[in-house]
Every structure is written in structure tokens, then in C-alpha cells.
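Multiple structures follow.
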Structure P
Amino acid sequence: MSTRPFLGWRVVAAAFTAQLLSNGCTFAVFGVFVVPLSQAFDVSEGRFGLGLSFTFLVMGAMGPLVGRWIDRGLARPLMLAGVVATGCGMLALSRAAELWQLAFAFCGIVGVGTACFGPTPSMGLVANWFVRRRGLALGLTVAGATVATWIAPPVAAYLIDSVGWRAALAWFGAGALTIGIPVFWFCVVGRPESVGQRPDGDAPLAEAVASPPAEEVATGSLLRDARLWLLSVGFGLVFTSPIVIVLVLVPFGEQLGFSRQNAAFFFSAMAPFSLLGKVVFGALADRVPAHLGIWIVVLGSALVWGLLYANPSYGLFLGIGALYGVAIGAAGPLQGVIIGRCFGRAAFGRVYGIGGLATVPIIAAAPAIAGVLRDATGSYNAVFLFQIVVLLLGGALLAMVRIPKHAES
């Protein structure tokens with residue numbers, strides 16, 4: 001029986017850091033590097049969207065395996081290996097001399113690393129430590145990705161303008177290694193049972209043991225559950241929105257006449273409101289109807305794309321970023337809370353990982369389709385309309401899921 005203070009919040013801090021680094025080294029800054037890299041390698045901006053697509057393919061393919069490792073309490077070695085791979089991959093990107101080297105470093109090294117310490121591991125890790133307060137804990141976890149979206153694009157834009165894109169990539173890789181290794185080493189604990197504790201800090205049981213609990217639901221049974229597929233496809237469609245917005249917003253802002261730095265401040269305007277949405281909604285998610293949260297996310301995000309279609313002024317452009325932050329901020333903790341209610345703690349990692357694999361075709365196709373639409377039409381309007389349709393379809397699928405009112409243990 002453990003006499004140590006409850007370690008769950010320390011684990012949340014590690015998961016927050018994981019989301020910060022994984023998003024900050026990949027998706028949050030991808031759009032900022034599109035223009036300089038397309039010029040350096042003489043490739044169209046639209047084709048660079050394929051890099052993001054293939055990275056999602058890699059991450060999705062690893063999802064079920066990563067999820068099973070998390071369910072077995074192997075988070076620390078997995079996440080340490082992942083952050084080392086990501087940091088080294090960013091350093092390799094900074095030295096790429098040919099396009100194939102750039103693609104291999106980003107998709108094959110950074111993508112694999114991010115899969116091992118990013119969204120799936122960090123969400124599954126925190127879900128192991130919380131049941132009643134899972135929404136708040138997951139809200140704080142995914143806030144790390146928002147902070148990355150807040151600070152990484154303007155930092156990347158500043159570094160590119162000051163020292164060039166190669167040095168900027170090297171700085172990001174070194175930062176991931178310097179921050180991630182000590183945090184994951186000292187703060188990641190796979191399961192509360194491994195240190196004699198229980199979820200939410202409840203009083204330990206005398207029979208608590210180091211091994212994870214037996215799987216309450218066989219993987220085959222999970223695969224036959226229609227809720228898994230509705231949730232996976234529905235949230236996959238919803239999560240195309242932040243991926244595409246990262247890809248197109250900076251180039252779109254430049255097309256409107258804003259500087260790269262000023263366009264990147266869209267994400268700085270978005271971030272504090274996204275943080276608010278994640279933490280506040282996360283705290284409420286265990287108490288309010290899940291379907292209400294679904295439509296807040298879907299309709300709010302669709303409104304953002306409609307406003308961008310109107311070619312806004314710079315002031316409105318930043319205001320749209322704030323609105324988008326509120327709308328999309330709830331999506332991360334909402335997804336985790338719904339998975340926890342439907343499938344419980346012991347299966348959370350597998351469901352999240354299998355769901356990630358199921359959404360690969362959707363997530364991978366979204367930036368590629370956005371690039372094709374952009375290149376074919378010469379503007380971003382078709383991209384914006386496409387995203388509205390995708391969001392509404394995702395909301396319709398999620399609305400079909402029967403969600404229990406209370407979390408499963």
C-alpha cells in the first residue's frame with residue numbers, strides 16, 4: 001500500500017508536456033514551414049500536404065499497438081523512445097538535402113516518434129489514472145497541444161525569418177530532447193496500481209498489485225461494437241478541421257496580404273480560448289449531456305470556416321481564431337470522456353488506438369484534398385466549404401452513438 005501523495009496530477013503534467021512537444025514539433029508548425037520548404041525544394045504548396053497525410057498514416061498504423069502497450073502500463077519506455085525519435089528526426093530534417101530525405105525524416109522518424117509519445121499514449125496514460133475526474137484531467141492534458149499551437153507557429157516564423165528554416169528545425173528538435181527526456185523519465189507512471197494507488201486518488205485497496213487489471217472486454221468484442229466505429233469515424237471527420245486549419249491558415253493569411261508572422265498570430269489568438277474551452281468543458285464533461293458537447297464543437301467549427309470564406313479583415317481574422325478556440329477546445333476532452341463512458345479504463349488505450357487506425361484514411365486524406373482543391377482552384381474557398389460539409393457529417397455520426405451518463409471504471 002502506497003503512502004506517497006497521489007501521483008495522478010504529476011502524470012497529467014507529463015501528458016500535458018507530451019501533447020505540447022508532439023504538436024509543437026509537427027502539426028502546429030507544419031503550415032509555417034510550407035512556403036520556405038516549397039521554395040527550397042521547388043515543390044508546390046499543395047503537394048506538401050501529402051507529407052502531413054503520410055505522417056498520419058504512420059501514426060494511425062501504430063495506434064493499436066501503442067494503445068495495447070499503454071493498457072499494459074508500459075507508458076514510460078514507450079514515451080521516452082518516442083521523444084528521442086522525434087527530436088532526432090527534427091535534427092535530420094534540418095540537414096535534408098533532397099526531397100526524399102525530407103519525407104523520410106518527417107514521416108518515418110518524426111511520425112513514428114510522435115505516435116509513441118503523442119496523443120494516443122498521453123490520453124491513454126491519463127485515462128488510467130482518472131475515472132470520476134477524467135474530463136478535467138483530459139482537458140488539462142490536451143491543453144498542451146493548444147499551448148503548442150499558441151507559441152510554436154510565431155516562434156517558428158520568427159526563427160525562419162531570423163536564422164532560416166534549417167536552423168529553426170534544429171532548434172525545435174533540440175528543444176524536444178531537452179524537455180521531453182527528463183519530464184517523461186521522472187513523471188510518467190503507467191498505472192496507479194503499479195505504485196499501490198487507485199484512480200482519482202481513492203484510498204488504496206490492500207489487494208492492489210503492480211500488474212494491470214484483466215481485460216474486461218476482449219479486443220474481438222471491441223471490434224464488433226458499432227459504437228467504436230461511429231465514434232472513430234465521427235471524431236475523425238471532426239478532427240480534420242484542426243489539421244487542415246494548421247495547413248492552410250498561414251498561407252491563406254499571406255494571400256489576404258498579412259505577413260507570415262501576423263498570419264501565425266491567428267493561432268495565438270485561438271490558444272487562450274481553446275485552453276478555456278478544454279479546461280472548463282473538461283471539468284463539465286463528466287456532468288453535462290455528451291451530445292450537447294458534440295454539437296457545440298461541430299456547429300462552432302463550421303461557423304469558423306464560413307467566416308473565413310468571407311475573406312475577413314485582420315481584426316476579424318484574429319476574432320475567428322478566438323471563436324475557433326472555444327469551439328474546438330472541447331473536442332479533445334469530450335472524445336476521451338465519451339470513450340471512457342462507453343468502454344471503461346482497461347480498454348481505453350485499445351479503443352483509442354484502434355480508433356486512430358480507423359480514422360487514418362479520413363485524417364490522411366483531409367490535407368491532401370485541401371492541397372488539391374487549393375491547387376485546382378487557386379484559392380481556399382473550396383477548402384472552406386469542404387470542411388463545413390465534413391464537420392456536419394461527423395456530427396451526424398456522433399449523434400447516433402448511445403452514450404452512458406456515467407463513466408465506467
Structure Q
Amino acid sequence: MVMYNAFLALIVVAIAYVIGEWISEITHAWVPSILVTSIIFLIGYWTIFPNSIAEDSGLIDFAGKIAVLMFITHIGTVISLKQLIEQWKTVVICLVGLLGMVALCWFICPLLIDKTLMIAGLPPLTGGVVAALTMQSAAKEAGLETAAVFAIAMYSVQGLAGYPITAVCLHKEGRKLLKEWRSGELNLSQEEIDKMKSVGLTAIANDNDIKKLLPPVPEKFNTPVFIIAKVAFSVWLSTIVGQIIPQVPTIVWCLIISVILTKIGILDTSSLSRANTYTIFMFAAMLSVFAGLKNCTPSMLLSIIIPMIIMIVIGVLGMGIAAFVISKILKMSFPLAFANGLTALYGFPCDAIITESTCNALTEDPDERGYLMSKMFPSMVVGGFVTVTITSVLFAGYFATLL
């Protein structure tokens with residue numbers, strides 16, 4: 001087709017993304033932008049989108065080599081070391097929630113669907129693409145073609161269930177937090193309020209107000225390209241450490257090392273936002289998520305949709321029960337605990353974007369928004385890394401031996 005080239009592909013995927021943003025804005029984030037864009041891509045792949053449209057835009061290669069790891073490193077520059085340490089309860093909640101999901105599926109699903117499908121689909125349900133590909137490969141080696149398809153289909157559509165439930169949980173938590181804030185009983189200092197405003201993907205904190213080990217680079221020398229170079233240095237260092245200690249994925253090292261380098265003063269707080277490049281990195285990272293939907297054909301979805309719905313419902317129910325119990329033990333809010341666990345259904349960067357869009361929808365006051373973000377954003381991001389990046393890979397390694 002003469003008219004079709006990289007620019008037309010970029011226009012189409014950008015419009016699909018923007019429609020999601022508009023609908024999220026109109027519905028005050030009750031309908032997450034990611035859900036809308038996922039549906040557009042899914043229908044598009046079934047109808048008029050070339051299967052290679054995301055790749056044709058040029059952003060997938062950029063995302064795979066650069067954008068995703070740079071974006072994750074940016075997350076480390078907006079979460080303080082103190083906040084990361086404070087999220088130990090999130091780690092516990094996510095682990096318990098995943099165990100609840102696995103346990104209920106393990107005992108109930110074989111009564112309703114083929115056990116082979118349950119084994120192949122459970123690791124992708126608890127996490128991301130690595131778990132899905134691991135189970136797909138194991139199923140193919142065992143000669144179980146339907147199970148191999150089931151693993152990829154589960155990964156492709158699980159977010160469609162996770163997005164709306166998470167939106168409900170975060171809205172409920174956000175309204176409760178706003179009630180606390182507006183009661184006037186928190187008695188926060190202006191310094192504490194200012195720090196809260198610096199939390200979030202797009203926030204730009206004032207480095208002069210944050211204690212670091214090294215003095216800041218003068219603004220006239222700290223140009224956007226220099227900031228990007230420093231972020232790239234952090235990613236490079238993370239890849240080296242990831243090769244030395246392969247037991248921990250590079251994606252996790254990007255988060256850990258960027259938090260440390262930000263505390264030292266090598267990285268700027270809110271690096272990509274400060275360099276005015278946040279949007280393009282985020283867009284490319286998200287496009288890599290939507291591109292995964294091209295493998296979910298209508299025939300594939302129709303052949304396994306009933307077992308998939310059964311697994312998702314039972315899995316989410318198991319996670320909800322476990323999250324409720326552990327949230328009471330740890331004295332945490334159940335809606336936030338459940339939302340943390342649900343990050344298993346979509347992971348990063350969707351968890352961060354849903355949280356920020358919800359906070360933006362609940363209030364236009366910068367102080368209130370900062371308070372919401374400080375309470376919900378760090379735990380949601382950490383939750384996504386625990387569920388998708390780490391735990392699901394371990395589950396997949398074990399479940400692959402059962403096929």
C-alpha cells in the first residue's frame with residue numbers, strides 16, 4: 001500500500017492511545033485509558049490494523065532497546081529510598097495475594113476446566129510476558145498446542161479484567177484519603193506537603209529541597225541531553241549488574257540502582273520529566289504492551305474464552321480473599337491492598353499510569369493530589385515489580401515442570 005508507511009502507523013497508534021486518554025478524562029478515570037486503548041488495539045488487529053503496525057511505527061524497537069528500561073529508571077528517580085523501604089507491607093501483601101490466587105485456582109479450576117490449561121495459564125495470570133513465553137515453550141515441547149495458545153491468550157487479555165477492578169479499588173481508596181485530608185486532622189507541615197507533590201510519573205521535584213550526598217549540577221550545565229545521558233548511565237550500570245547477578249532481572253536492578261543514584265545526587269529527581277522527554281518514553285513503553293495483543297486472534301479467543309473467564313474469576317477471587325485477610329493482619333486498607341495484588345494482571349507501566357490518572361481525576365488541587373500520590377503511587381509501582389517481574393517468573397519455572 002503506497003500510502004502506508006512509518007508515519008501513518010505512528011499516527012494510528014497515537015490516535016488509539018489518545019482516544020483512551022480522552023475517555024479516561026471524560027469518565028474521571030472510572031474507565032482507565034489503558035483498558036480503552038487495549039480494546040481499540042484488539043479490535044484493530046482483528047480488522048484493519050496490520051499485525052506489524054506497532055513495529056512499523058518505529059517505537060517498538062526503541063522501546064525494546066531503550067525506552068522501557070529508561071522509563072523504569074525514571075520511576076526510581078521519583079520514589080525515594082525511604083519510600084521503597086517502607087513498602088515491605090506491599091511486598092508481603094502481593095506475595096500472599098498471589099498465593100491466594102494460585103491456591104484457589106489449583107483446587108477449584110481442575111473441577112471446571114482441563115488441568116493442563118490451568119497449569120499453562122496460571123503463571124501468565126500471575127504475571128507478564130516472561131511467564132507466558134515460558135509456559136508457551138513448555139507446552140509446545142510437551143505437544144500441548146492448545147495449552148500453548150492458552151498461555152499467550154491469558155497474558156494478552158488478563159489486563160482487560162484487571163484495569164476496571166483496579167480503577168474501582170483506587171477510586172474508593174482515593175475518596176477515603178481525600179476525606180482524611182479535608183478533615184484537617186493530619187497537621188502536615190508545608191515541607192511534608194511539598195515532598196508529596198514530587199511523587200508521580202510527571203512530577204518535577206526541586207532537587208535543592210531534597211538532601212543528597214553530592215551537590216547539584218548548575219542548571220545552565222544540567223541540560224536535557226545531559227540528564228538523559230545520566231539516566232542512560234544508570235541503565236547501563238543496571239545491565240552490567242544484571243549480568244553479574246542474573247538471579248535478579250535487569251528490570252529490577254534499574255529500579256534499585258536508580259533509587260540509589262538519585263539519593264547520591266548523580267541522577268536528577270524526576271529525570272525524564274525534567275528533561276521534557278517523559279511522554280515519548282512512556283508512550284513507547286506502553287506501545288510495547290499493546291503490541292502483545294496481536295497474538296490474540298478471534299478464533300483463539302473463542303476457543304478458550306470460557307476456561308479463561310473461569311480462571312480469571314477464580315484467581316481474582318482467591319487474590320481478593322487473601323488480600324482481605326492479610327490487610328487486616330497488617331492493618332492496611334483493603335482496597336489498596338487488593339489493587340496492589342491486581343498489578344499481577346498488567347504490571348508496569350500500567351500500574352503507574354492507572355494510579356496517576358485516578359489521582360488526577362479525583363482532585364485538581366495540587367496539595368490533595370500530592371497526598372493521594374504519596375499514599376498510593378509507591379505501593380502500586382512496587383506491587384507491579386513484585387508480582388510481574390519477580391514472582392511470576394518463579395511460578396513459571398516451577399509450573400513448566402508440571403506439563
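When distance in nm of label points 7 Å out along Cα→Cβ at positions 251 and 283 is computed for each of P, Q, the one that comes out at 2.3 is Q. Largest in relative contact order in percent (Cα under 8 Å, 6 or more apart) among the labelled structures P, Q is structure Q.
Each of P, Q could give helix-only ellipticity at 222 nm (-39500 (n - 2.57) for each DSSP H run of 4 or more, over all residues; to 500), but the derived value -25500 comes from P. As an exercise: mean count of other Cβ atoms within 10 Å over residues 163-170, calculated from one structure in P, Q, equals 18.4. Which structure is it? Attributed to the structure labelled P.
With respect to volume of the Cα convex hull per residue in Å³, the largest value across structures P, Q is given by Q.
Quick check: 1.7 is what I get for distance in nm of label points 7 Å out along Cα→Cβ at positions 67 and 347, calculated from one of P, Q. Which structure matches? Here the read-out was taken from Q.
All of the numbers you see were taken from the coordinates with simple rules; none came from a lab. Given the structure is predicted, the values throughout are model-derived calculations rather than measurements. Cβ atoms are built from the backbone, for glycine too; each structure is taken alone.
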